[in-house]
Structure P
Amino acid sequence: MKQRVLILGYGEMGHAMEYLLAARHDVRIWNMGAVVKGNHATLEEAVADAQVILFCLPVNPHDEIARRIAPHVVPDCLCLTIAKGLDEAGRTAAQVFERVFAGKCHYGVMYGPMISEELRAGRHGFADAVLSDAADFAVIHALFLGSTLVCQQASDLHGRSWSVILKNVYAILFGVADELQLGDNLRGHLMVAAIAEL
């Protein structure tokens with residue numbers, strides 16, 4: 001089923017999402033204060049007409065933009081983010097969404113190996129979707145059906161949000177251990193500790 005999708009942000013991942021979705025859905029794009037693709041004059045108009053809103057932005061502007069669009073989002077709209085990390089207040093995108101969108105619309109996060117260049121080259125990407133309403137996975141499935149992005153449903157919205165942050169910390173630790181030539185025993189210990197913590 002064709003859906004009206006609004007992509008917020010037109011950087012690498014915004015382009016990748018457009019590549020994945022434009023052939024099967026009605027895609028509109030907003031970036032840097034202007035509607036880039038679509039017939040709407042303002043962000044608020046584009047939001048009011050969207051069934052799915054994809055935040056392809058860093059986590060820092062999520063709070064400002066979510067608050068700006070919240071009054072215009074229709075109740076059955078699904079707001080998704082791919083943003084990893086913490087904003088200046090130390091919140092994950094999931095925490096921002098919960099605070100702004102709870103009771104107004106459905107929301108969720110999509111995390112996994114989704115390198116923009118590979119997606120736009122037609123290679124597969126993989127995402128775990130964690131949603132405020134598990135029934136919305138049908139929307140995700142229909143959204144990416146026929147694309148090279150393989151989505152699976154996951155649980156624990158906040159745990160998943162923190163795990164993608166910690167994964168990047170662990171990657172640095174492994175790099176340091178390798179550079180200092182601390183050996184496989186330490187690498188093994190780091191791996192076990194990282195998996196246990198995640």
Structure Q
Amino acid sequence: MPSSLFERKIARVRDEMRRRGVAAVVLAENGRTRYVSGYQRYYTATYLPFVHLAVVTLDAGPVLLLPRHIMGAADANQAERVLEFPLSQEGKIDTLVELLRELGAAGSRIAIELDFVQYGFLAPLRERLPGAEIVDAAPLMNQVTAIKFPEEIELIRESARIVDLGIGAAIEVIRESATELEVGARSSAAMLEAGAEFI
């Protein structure tokens with residue numbers, strides 16, 4: 001992501017935070033964390049507890065929190081800082097609370113993805129941040145991402161072109177007795193050869 005686009009994205013996030021009276025946004029969902037940091041999670045599943053976070057305040061961040069075993073890949077993002085994020089629930093909460101205190105947002109309105117982060121994480125987090133008002137980050141981020149920047153539109157067009165190549169390659173190999181693996185391999189190969197970075 002070009003740095004100028006990244007800076008405009010973060011500025012848009014902060015503008016919407018100001019409009020909603022939010023001091024910090026805490027994001028865990030892969031698409032949203034990528035939007036604010038450029039980091040692409042290695043594995044995504046909504047039924048599993050999240051393993052990374054991105055935190056943005058009005059004057060700091062994004063701060064990217066990653067598990068120790070992938071800290072080596074931490075340079076492939078545009079975060080202001082990258083910190084280690086434990087895998088245990090208690091460790092995650094401790095790390096987030098400490099960071100929010102350091103950033104001066106622990107007793108403020110904090111937006112967290114209530115449509116993604118599990119209640120089992122939110123309930124103890126609320127207990128650890130008694131002065132904070134926890135609100136949903138999803139409406140804020142949906143508003144931020146609704147209107148695309150010109151560079152994003154070009155990326156969407158390029159992505160659609162690559163997907164079309166993958167579908168075309170799949171159609172070419174579909175035949176009686178073709179396995180899903182054969183069709184998927186041909187489709188994936190065509191997309192990767194055309195420049196797809198993550199399938």
Structure R
Amino acid sequence: MKNKAVFLVLLALPFLLATPVAAQEQATLYCVAELEPVPFNEHSLPIGVSRVLSENCFSTPAEAMAFITDGAVSLPLTATQAETEVAYHQYMTSSLTILSSYIVLQLYDSTDYRNLIYQYTGVLPCSYGSGYAASLGGTSYNDRAESGSAFAGCNKMVVAEHADFGGATLECYPGCSTFGVLNNEVSAWYVIQQ
């Protein structure tokens with residue numbers, strides 16, 4: 001009888017240790033939201049939040065970058081996030097025309113700018129007195145970010161614990177490789193040129 005019990009446990013073990021199908025099917029998505037700029041008050045705080053003009057998700061960083069740059073940055077689908085960022089920076093520094101879209105913020109779900117989860121773009125870079133702001137409350141990105149960085153003339157990023165920009169806040173110039181005590185607690189952010 002003991003041998004039969006051991007046999008049944010050994011027979012069932014692979015099924016107990018197997019990864020659930022739902023977890024296997026979860027794919028990493030690289031999402032991009034285009035935002036409308038918002039004005040800031042005399043205390044450099046946003047007056048409202050940016051309106052989301054569009055939101056698109058892609059299977060690879062290369063697809064997201066091609067979308068953001070209207071195809072100007074075209075990389076193999078196997079390109080890493082680091083390779084797409086290098087290509088974007090080269091594109092930004094070599095472009096002689098006004099761009100149709102600028103990356104204003106990138107959020108990552110790991111420290112040290114690893115595991116990009118979201119890119120925010122705008123039709124204008126940050127300028128004095130205006131920038132971008134977003135609440136993550138009610139989204140799947142709420143309380144996930146552990147690092148992030150601002151771009152396109154946005155040299156100050158603030159992340160907040162609560163969706164109304166309240167609670168603990170952290171200022172980054174222009175990015176933070178870790179949000180420290182706010183890791184996995186960020187519910188709102190804004191970027192501005194200062």
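Each value in this text was obtained by applying a stated rule to the coordinates, not by laboratory testing. Just so you know, these numbers come straight off a predicted model, no measurement behind them. Cβ atoms are built from the backbone, for glycine too; each structure is taken alone.
Side notes on the structure shown:
- Each of structures P, Q, R was scored by distance in nm of label points 7 Å out along Cα→Cβ at positions 151 and 175; the highest score is held by Q.
- helix-only ellipticity at 222 nm (-39500 (n - 2.57) for each DSSP H run of 4 or more, over all residues; to 500) derived as -12500 - corresponding label from P, Q, R: P
- For Rg/Rh (Cα atoms, Kirkwood Rh) computed as 1.01, the structure of P, Q, R it came from: P
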